[in-house]
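Given below, in the form of structure tokens, are the structures.
Just so it is clear, none of the values below were taken in a lab; they were calculated from the coordinates. If you're wondering where the values come from, they're calculated on a predicted model, not measured in any experiment. Cβ atoms are built from the backbone, for glycine too; each structure is taken alone.
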Structure 1
Amino acid sequence: MFKVVHDDVQCHDVLFPACSKAMYDFFYQNGTDHSNCLDNINRALGTNRNIIQPINFFMNTRVEENGKIVIAKPLSKAGDQLTLRALENCIIGISACSVSEADTNSGNCTSLEVTIDEIEGN
């Protein structure tokens, strides 16, 4: 579906589903009005899925010997880039991570810049 053309960080996560109000309630007891990727992506795509399995670009996770999945501080820094080439037509939903309660964003949620270029004949 996509080809990685450029990747400054080369560390991404495919283990965690999109965060949700239920996740925030379970871990932090604050899900009621908390922004979350599940709602953001469903809203953007006009869908109502219970689970969305994203690719969490720039998210640094590791699996410990006991099987526990740990979210570590990001290896990325401001200005790092990832360039993908779509190999077929697709619809994607994008959400900037809103977890300020964990190391996912080093406690500081920020926006991201997304640029879409159309390349004829590719």
Structure 2
Amino acid sequence: MNINLEEKFAKIQSHWHPYIIGELNENFVKLAKLKGELVWHSHQEEDEMFVVVRGTLMMDYRDGKTISTGPGEILIVPKGVEHKPWTKNGEEVMVMLIEPKSTKHTGDLKVAQTVEKQEWL
């Protein structure tokens, strides 16, 4: 399967809405555009991997640590770790996510930004 990331990103119109672009074993490969911030949340049973394609992803952790991840870098959030992703100064960030198919967008937390139905792009 050959997937053109630029073509797929061009189809994404909303921020913080991950779209499935492929399957890898028991994982989904997803793309999302991020801008602003998402809520604090965790995934109790799943690790989450962010591959930054464009921009800089900021990730806050409850221990007070903030990690900055730039283009060509990967950030792995271990299962059960509460985190809050955000972007700086109105920047739009493009990420690829690789996570188990069972991963809920904002974990067990349901807020206005939560995407409950996983959609293919």
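For structures 1, 2, which has the highest computed value of mean count of other Cβ atoms within 10 Å over residues 35-42?
1
Comparing mean count of other Cβ atoms within 10 Å over residues 51-58 across 1, 2, which structure shows the greatest value? Mind showing how you got there, number by number?
Details: 1: 16.0; 2: 18.5.
Largest calculated value belongs to 2.
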Re helix-only ellipticity at 222 nm (-39500 (n - 2.57) for each DSSP H run of 4 or more, over all residues; to 500): value -1500 computed from one entry in 1, 2; matching entry is structure 2
Comparing 1, 2 on percent of Cα pairs over 16 Å apart, the highest sits with 1
